[in-house]
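Some structures to go through are shown next.
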Structure 1
């Protein structure tokens, strides 16, 4: 399938030499959800801002639906919806007029039925005649989302859309994301809530210091980089791991009442059978066993820590 968004060797360098983006290359297919993860200052917002034409790249190219973002700015921007981090709305304007105006900016004909649908999905319909200044912070965030959806974009950027908002809005947001995906909308999400990315994304991208460290299908990434841990609960607490078990690199936890053993899920052998046999030979009695799979957060932290080293 052809990419709806294509980024090639994108560099953003500021006066003074700071490079916010270092040759980012990325293809995103129509209808997929890509979660872009990275620490503060990694380049997530700069990447989105450059694709959306808010800032200009130093070199490289970006196309949206085949339209170059520089030479075909109007056509490419018309395909994009953006929910920014910062709330910047006209305080004295009414909600319905705000989304109508945003739709009109993109040359879309009037369609109040569609706007009503969007506002209802965002639990904003009963606030349609309220002025922005009368809304809570969470409601203002909903208006930003409604504005981004007002012109029916094919590519939607969500830049930390649920940061600092209530649980109810987060749940509403992900319902809308699921519906948009079902209708074929392509979604690029940045978030600090890694569990959300793990729950809804098709692919995961990790960016740090302006470099895209990886982009991979979520389940493949969890399988490839994930480790499992086996926790062995002991009947009697010990003060140290016996020397005879040193080769297993066990970690003593729970004040000496349990041992943690990490193993690669891709390995031909896990080593568990020999570990349990050696455990008995060392005079340790097992009370219980439990396993834990590495989460996306574990993988993310490991990648970023490795890049920083």
Structure 2
């Protein structure tokens, strides 16, 4: 079950751009907390606070227009389609309410920040805001998901659907940490960002981790080059593609593998995973339909 995270972010959260001015009183931490409450928790009071603080910079108009329940609905629709595919019936209102409850419990909050000069714009600042989210804990149902993909047991998928639903209802959470970059104006009267993917994606991937789980399963089978599953999967897929469409360039894949292998000796697995995530879209630009 593929989770369209980018689609969810683009269509379900805000109708107006998030690159907007904030009031002088808002620190980077306060700005992140308010956006987390609006984007993830569907908090109308937080939206009002943000809009009130930005009104002077937007000719007295609201800077952002949230879509109430939009993210919960976007999460609920593919899940209900999966249930329907196995003959189950789901109440749309109840399913959306369940996702809304899980989102609200995620509680992404800033834990600190560091501020540096913006090297590209004079007199402006860049804040790296650290945050922690309490995301739903679904690790207990991962084996059932894996079994449901095998398709040799007619009851495997219904068992997973039931276990996943119960896990959402249980309220069990685990912490995940991340960072979000915010940018100031010349006078530091506001902090802003063109994208809050770093904040929202960990929550969405925790609630609907199916694509991540499938990639992890594929990565576990990939030849061990770096010892980091995400990097090894990328190398396997890229090598396979280049061998098909441009075999004369396979030496470039070998060089890429050696570079990543060397980095893996000195960098953490988490850092390597993030680097290979960043490399993936660059590699995929080379891939033709034959590789996908």
Structure 3
């Protein structure tokens, strides 16, 4: 509009610039761009200068990278190359080499899967706060809070081969609750013709002597995860997160009983209908031989 008013309406650059809300100098600049480049000269362009005499050339950047891969500190690279530490650090950040950890090769992901259902059962627990009315995070009402009403412990089990899962809510994570859940899980899987051979748990207090004795009684080998390495029991950890997202936090429950009532429908959907990425988008029950006919009918 500024250029049009100057060239076609005979308006002075000073008046047209004032009407456009820019300085007279800017008005002359846009007018010169239009005369030199046409409409293309009025489009937005980068504010980067045309020339940067002090910029690092590609050879120097290659030198930065080579010295960094030799694990040389950034301040030493800057001193050797006659550059400031900020300049070297900026380019190393762009290359992803700011930290020496980036120079280490990535740790390979070791994935495994048992050959048949029942060879390994992963077990884990997750504490959930009991519910007494919808909380302030949803209602926005912070005048009423339910404090000290306790916790529920959801115990979860997932078969390593089939990913068929079982879950139950217990009052706590003590050895008695863990043993009770183990017996219930073993009986539930046996109802589908699956005999549990091994059980993997973390090193929690509920999985100590009493749990080991129950495993021996049931003829099950008890395996524990490596300390501070939850990846060892990764399938259980993943199932915990899926349960939280698709069941525990999927809707606003008004009570703990309402949430507990929704647990079994979620588990049934997970086992019978929900596609699993590790099973070629098939539901877990597709890997239980005794359940194949029922799955087709379902």
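Every read-out reported here was derived from the displayed coordinates using simple, explicitly stated rules and does not represent laboratory data. Note that the structure is a prediction, hence the values are computed from the model and not measured. Cβ atoms are built from the backbone, for glycine too; each structure is taken alone.
What to note about this one:
- Given 9, 32, 27, 16, 8, 4, 3, 0 for P(r) over Cα pairs in 10 Å bins from 0, in percent, for residues 89-240 alone, calculated: source structure among 1, 2, 3: 1
- Which of 1, 2, 3 leads on Kirkwood radius over Cα pairs in Å, largest value: 3
- Given 4.0 for distance in nm of label points 7 Å out along Cα→Cβ at positions 97 and 201, calculated: source structure among 1, 2, 3: 1
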